[in-house]
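Asker: So, here come the structures, one by one.
Throughout, read-outs are computed from the coordinates displayed, never taken from laboratory work. Remember, it's a predicted structure, so these values are computed and weren't measured experimentally. Cβ atoms are built from the backbone, for glycine too; each structure is taken alone.
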Structure 1
Amino acid sequence: MAFQNRVRPDGVLVAHGARGTMMGNRGGQLHDPATKTLTKRRWASKAWIACETAFRGRWRAVMGRGYTELFFLDEVTALSAGHRPCFECRRADARAFAESWARAAGLGRSPKAGEMDRVLHGERLAGREKRLHEVCIDGLPDGAMVVFEGVPHAVSGDRLLPWRFEGYGLAVERPVGITVSVLTPPAILAVLAAGYRPRWHESADR
């Protein structure tokens with residue numbers, strides 16, 4: 001049975017049998033443990049994080065009690081959905097993310113998790129019109145997720161990689177000079193542009 005806990009690049013949770021390479025959560029329980037199905041809520045707090053699938057031998061029953069386990073194809077997908085690195089199981093990545101955030105925002109120090117979460121939550125709730133911001137493709141950094149020909153694609157150098165639950169499809173040449181709809185929230189897009197390097201699924205062949 002596939003649970004409704006796979007995350008698409010637009011942040012929507014769906015049921016799918018393919019396995020992801022990263023786990024995460026949205027601050028608490030979004031499901032009914034008795035039926036193992038989602039309730040109407042789609043977040044429990046502003047802290048949306050992307051985690052390791054294994055950490056210090058801990059084990060959890062998926063869709064049990066506590067927080068709802070969510071799964072992503074990779075970190076590029078998680079960032080597109082508005083999740084940031086976890087400061088517990090991915091401390092080095094979380095620090096690098098915060099340092100890139102500081103560079104992008106011109107801050108004198110790295111922001112705390114809660115500071116970033118407030119910004120990201122505002123962008124996630126801004127509505128489809130603002131979340132799908134229009135940007136010229138030429139200046140987009142690696143790891144940005146765009147909608148190209150109606151399908152999510154990840155930017156990777158001079159290529160665009162079509163996103164699928166099982167992995168990325170065959171790359172297409174990155175076009176020049178066109179405006180595209182970007183799924184990755186503006187603040188995370190700036191973090192990528194400032195040098196943060198996300199983890200990619202092996203199918204990206206990087």
Structure 2
Amino acid sequence: MGFLKGTASFVRFSVEGELPDNSLDFIADRIISFSFQDIDDTYDEYSIGWVSVLNMFDSQFAYASYAAGDYITLTLRIDERKVAPAILKKFVQKEEERVRIEKELPKLSRSMKVQIKDRVRTELLRKAIPVPSTYELCWSLSDGIVLFFSTNKKAQALLEDYFKETFGLLIKQQIPYITAEQILDEDELYNLERVTPEIFV
């Protein structure tokens with residue numbers, strides 16, 4: 001659940017790399033360049049991009065800014081057309097039977113079956129409505145920290161790739177040990193290195 005909905009689960013990332021001097025102008029240009037492109041009126045299977053945290057249909061940020069003080073707030077929107085395997089199997093078998101009877105063949109060749117499957121899948125995808133998924137994030141520019149409001153591993157991997165593609169910056173997931181390395185002094189770091197896992201029963 002996103003950070004605007006009350007209770008939220010999130011994963012913390014650190015941003016590695018430096019923004020240019022005109023960081024806000026750079027970010028503005030990159031966000032618009034990598035904003036979400038609607039595929040409702042196309043036959044595309046997949047689209048990914050940035051939209052407003054307040055409105056998943058606002059990909060040009062006409063109604064709400066992504067900048068709030070030192071923070072950048074964005075939603076990563078992913079639309080995907082899918083055909084359920086059971087539905088694909090049903091229509092493929094139906095079409096195979098139709099072709100076999102029409103051509104008066106005792107059995108279809110492997111290449112014919114592949115062609116039928118590809119054709120049926122394309123036809124079903126054209127009829128499918130893209131299913132949207134949205135994931136919110138909050139980026140603190142001064143701290144170099146991104147909070148990503150999803151614990152879904154696939155979504156986190158997509159964020160890492162798309163964040164790098166958009167801004168040219170790597171993000172690294174912060175586990176408690178890594179966070180401790182950043183905030184402890186030398187003596188405490190020495191003790192941290194000697195910590196070993198324990199099982200408490």
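Asker: Can you spot which of 1, 2 the value 20, 29, 18, 12, 10, 7, 4, 0 was calculated from, given it is P(r) over Cα pairs in 10 Å bins from 0, in percent, for residues 95-142 alone?
Answerer: Source structure for this number: 2.
Asker: Figure out for me which of the structures 1, 2 the number -6000 belongs to, where helix-only ellipticity at 222 nm (-39500 (n - 2.57) for each DSSP H run of 4 or more, over all residues; to 500) was derived from the coordinates.
Answerer: Answer for the origin of the read-out: 1.
Asker: A follow-up question, please. Ranked by relative contact order in percent (Cα under 8 Å, 6 or more apart), which of 1, 2 sits at the highest value?
Answerer: 2
Asker: Another question, then. Comparing Cα Rg over 2.2 N^0.38 Å across 1, 2, which is largest?
Answerer: That would be structure 2.
Asker: Any idea which of 1, 2 comes out highest on distance in nm of label points 7 Å out along Cα→Cβ at positions 111 and 167?
Answerer: Of structures 1, 2, the maximum of distance in nm of label points 7 Å out along Cα→Cβ at positions 111 and 167 occurs in 2.
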